[in-house]
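Once you scroll down, you'll see the structures, which are given as structure tokens.
The numbers here are math on the coordinates, done by the rules we state, and not lab data. In this text the structure is predicted, and so the values were computed from the model without any measurement. Cβ atoms are built from the backbone, for glycine too; each structure is taken alone.
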Structure I
Amino acid sequence: MKRVLISAAHKSSGKTTVSIGLCAALKQRGISVQPFKKGPDYIDPMWLSQASGRGCRNLDFYMMDHEEVISSFINNSSEFNLVEGNKGLYDGLALDGSNSNAALAKTLDLPVVLVIDARGMTRGIAPLILGYQSFDKDINIAGVILNNLGGSRHESKLRAVIAHYTDVPVIGAIQHDDRLSIIERHLGLMPSNESQETAAKIKTLGDAIEDQVELDKLITLANRPPLKSPPSTAKQQIFPAGSKVKIGIAQDRAFGFYYADDLDALTAAGAEIIPFDTTRDKRLPQMDGLFIGGGFPEVFAAELEANITMRNDIKNAIDKGMPVYAECGGLMYLSRQITYKGNTHTMVGAIPGDVIMHNRPVGRGYVQLSENTPHPWPRNTKQVENIKAHEFHYSSLENLPEDTKFVYRVARGHGIDGLHDGYLKNNLLACYAHLRSVNSNPWAERFVAFIRKLKQTGKVTELHSSH
């Protein structure tokens, strides 16, 4: 089972562009590559998915238990499995490193390839590598990829130093090249769904990796014995005829933050996913429920505002009791208006509040929520009281009425107002927090059950059934 962890000494070392390039180069060789991303992230997985042609999966010790991490890795594995770390190899929340990239390497028996930003480095690269080797003897640092090199002389010096002082092979040396960079925004790289040039950028990265990384060495060091699957607790769900529900999902340039696992969980729970475009489609498709995930609606606010018929359809559907779930960017879109860089644009208006964009994060990182009494979705016996999620937003939702109802109390994080998250009105639930459908919080299963219940009781009829 070929598998490898692409990590680094610290963030911004270039491991994401290297990982994207590796996926593209290996795919070009005819190898089926399955990408994984450590931690909570949407943007890097979008690039990795496009480069590999397979949906990237997130592995997260905070929101998933160890058995879930292992099962997800095994169940989604392919011919070559590439895990991109987050931050540095030994970075993580816990002092003991139990949720670090290194801990993931141990859990999944992953050889580690360190991407080192070598700008300005010569002899000092040796103690860096030696320190990472000695810090935890159980970690197999199987190779290094030198990044951002200043020319052939610089590369030769570094190779000589590493060969003299360490036993770690150099499997790649990438020269500094502005063509290999990807535009960054406040949450990291620009999402791949926004750019018309994504395919060309991925090909450029793949070609650079093919030329400057010894892929045969990488493939060899990635050979590891199969992992043992943990006991499965999943039960096959069988739904009676007519119990399928249609869930419309906004998937376009403005909204693209969805976990592949969550979409799978919605399907497994009996949902048919109906994608639509909030910027270009004039009307909502036929659906029983609606999910609007995160993204960058502020960047496309003018286009969202201009699509009046779509905004009106969504507003009318919510007013009539359509079950709707919105996260972060989706919440922003459902507000009255978004103000960004001095411009204000009208949005759906289903939430009586106004979104203001800020220069610094309002909420960023892992969160912990507890449910208030009025949560509309049916409870599940598997779920725990405290819900672990994450948030990444530079916006705030302001001018809400004093009698606003919230579904969640925030024990950790910011949410909507520092104390609460989960705006609730009719059958709409809108959060800044991004949930993950896992054993301890099977939100996808609950949301589908909620839609099915409303549909079967006849309280909500299918939208645009006459279209």
Structure II
Amino acid sequence: MAQATMEQLRERVRGDVTTPEDPGYEEARKVYNAMIDRRPRAVVRCTQAEDVAATVYFARENQLDLAVRGGSHSVPGFGTVDNGVVVDLSGMRGVTVDPERRTARALGGATWGDFNDATHAHGLATTGGIISTTGVGGLTLGGGIGYLARGFGLSCDNLISAEVVTADGQTVTASDDEHADLFWAIRGGGGNFGVVTMFEFRLHPVADIYGGPMFFELDDAAAVLRFYREFIQDAPEEFGGFPAWQIAPPLPFIPENRHGEPFLAFVACWAGPIEEGERALRPLHDVAPVVAEHVGPMPYPALNSAFDALVPPGLQHYWKANFVRELTDEAIDAHLQHGPKVPVVNSTVHIYPINGACHRVAPNATAFAYRDATFANVIAGMWPEPADNEDNVRWVRDFYDATAPHSEEGGYINFMAGDDQDRIRANYKGNYDRLVEVKRKYDRDNLFHMNQNIKP
């Protein structure tokens, strides 16, 4: 069979097909992490599942590498590829809500900002990310940790069904009733098994929350971290949030003379009755004096987008991650050594809680295996100047090397770097071999390998 040409691909899809000869190519090939500079043969801006299927089939026919781009937040740059084809889902961002059934359907390119805007109109939400420009797809396929996880589980725990374009160009529905093995695998297994063009989620009654960021002096960081590890064990599940190493941005609620200084911040989210919010957060205020805070009632989408300005597209990114069962004194000492060295205002370290509802899902019920971990630690190096790459990458690696001995072997794949491929088996622990079986069934030739790859 003759290989399809680029002209034939254009005839098969409704969306734009951009190649190096086209005037919009330089913009089309850009991704979130400016450290990534790749030149695909074509970027296909899909508008429907049929476009995705045609592009997948074209890449397979022509034996081209295939990358899938949703929200484009992949730090290792998995949303692009040299001399291959990019399925760009950014033209598929629609979200529809069924308020009576408390469900929502999001197309594959939707961001959490798109999703929250649609669901908040009905006083509903589900577990999403920390930054609203993050793609619904990428976050969910890797598990999905966010403010509401302790109360409602991970994003993938709230997934009801998904429309998936598989490696053979077929479009199937994955759910508990159809292609159940595929449904199991995409809930934590990343983009290894196909392109998800639609996600259907379970929603919960969350409209306004009580919370926001609080900044503590470095001298009080140890006390806050020790309080947090004990408090979160049996805190009400309406309580979400996390401590973070953070340089104070130039915001009005922070004293001007403290702008640019490192602090231990705590970003709190109380999703219970608003009138109980102040009391729910009082234990944090009692641990140590709060230097500055912006805490109070707010719409849930406002908290989800509060830090977007700190992480615009075009920064340099290098991240590392680990799951943590217990935040030991030794682990806290490692944080105290490296956290205050956070290099710029864009960089941060978060210690997410993943207990509560997350622990009520069996470790083999979805591909996300670390149901016995209490925390997910992410060291997110982000900075504007390429000249700082060497120093700031070293900060991330040094921090990771210091905390890894006090952590689990595996980590959250959504926060893995491109040089973490040797950790794949550990990241899935007891679920890895089953994931390989599903991979062999749906993608034996490993067409979908631009990811934290599960090799068939």
Structure III
Amino acid sequence: MKRFILIVAAAMSVSGLFAQEPARIPDNSVSLMDYGAVADGITLNTEAFSNAVKALVKKGGGHLIVPEGLFLSGPIVLKDNIDLHLERGAFILFSPNKADFLVDGKVKPCISASKRHDVSISGEGIIDGNGEWWRAVKRGKVSDVEWADYKRMGGTVTEDGKLWYPFGLNFYADIADDYRAQEKMRTHLVRFTECERVTVSGVTLQNSPKFHLVPQRCKDVLIEGVVVRCPWNAQNGDGIDIMSSRNVVVRGCMVDVGDDGICLKAGGGPKGVEDGPCKNVLVENNTVFHAHGGFVIGSEFSGGMEDIVVRHNTFSGTDTGLRFKSAPERGGKCSNIHISDIIMSDIRGEAIVFETTYANRPAGYEDAVAPESLSYLPEFCDIVIERVVCRDARIAVRAAGNIGMIHDISVRNSVFFYTEQDRLLDDPAMISFTGVSFTTFPVKCN
């Protein structure tokens, strides 16, 4: 009980806890057009972006203005004190040629910054990763018309006819020896690594080769008013993945993607412990449409989860609502997590689900590899969930795993309309319920 009191107290003082300064950008600006850019959707503008960034570095930083137009590009690398600003009508489309992203034998993210400070992406434009040229496609998730469209691109269909890979395409060379190796080389749309004071605001991020927005091992991150979208069946098409980062606010975003919507991770095994926890994270006033989970923790979080507040979010049409997933060798401990005022509708599976036997199955792999040992066990605990209203979930609350891995979970003052089952718990002691209403359909008419 004492732990839950501390959680509520932390939630009440959240305004002070998450007050932060956005990226500091000097009052300088350059236009991409001044560095040879051509907005015809055909000319590759990688060098123009690079030269514009270099010019801003010489000025001590500032705003790189991308005007209205369609700009094809390879990887864009941001530096200290630089804001990539997309004006209304600006559209950055990343090249379908994977070779354009190979730098020194490694695949670069579409947009990245590493070990930098005060980096920003802002504006009203669109950033598109051209992900269909990168992602495997499951036959069972597309129509006959869509399947024919993929095959017209070339590519490779597996012998059983269940998967299409963008390997052996008609117009672009491969960057690996086989389709499985190339599948592992898929890149992220936007990735910030070990950066301080990161701001992403206003823009639309769509159709990533893999995850869309990934701050990893960053400090002081503001993600506000961002739209993230891709096809519902995009393999590994996560929306916003916060990884081992501290002092993070995700506010007022709209997410509609092919995998997890807003997800917190903190690494697996010893590397996760080394990278540290996700800590001091506020997720508020967001809307998630299609996603495997509206708000998700896991599956990797060996570094732990500390001081997380999730409030006033809406999930409409997600596979699950609040999803907590992990497994041995991937897990860590949760501490002080408070979730409140969540609205859910049309949830395909569970409104709330805890699972400590999660199995990650990449495209083309039927069976997950079993963990080699029972180390780095997940421990979902110290979690309060209250004031949830959910209409139409198949199962309201499910918890699967060992009771030692799922404990001290409190669900309070909530309403669930379920279609199959109210609670499915491996042990009733895993979760306590106070002031919770479970309702389903009336007796059948005939």
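As an exercise: mean count of other Cβ atoms within 10 Å over residues 137-144, calculated from one structure in I, II, III, equals 18.2. Which structure is it? Checking each candidate, the match is I.
When relative contact order in percent (Cα under 8 Å, 6 or more apart) is computed across structures I, II, III, the figure 16 traces back to II.
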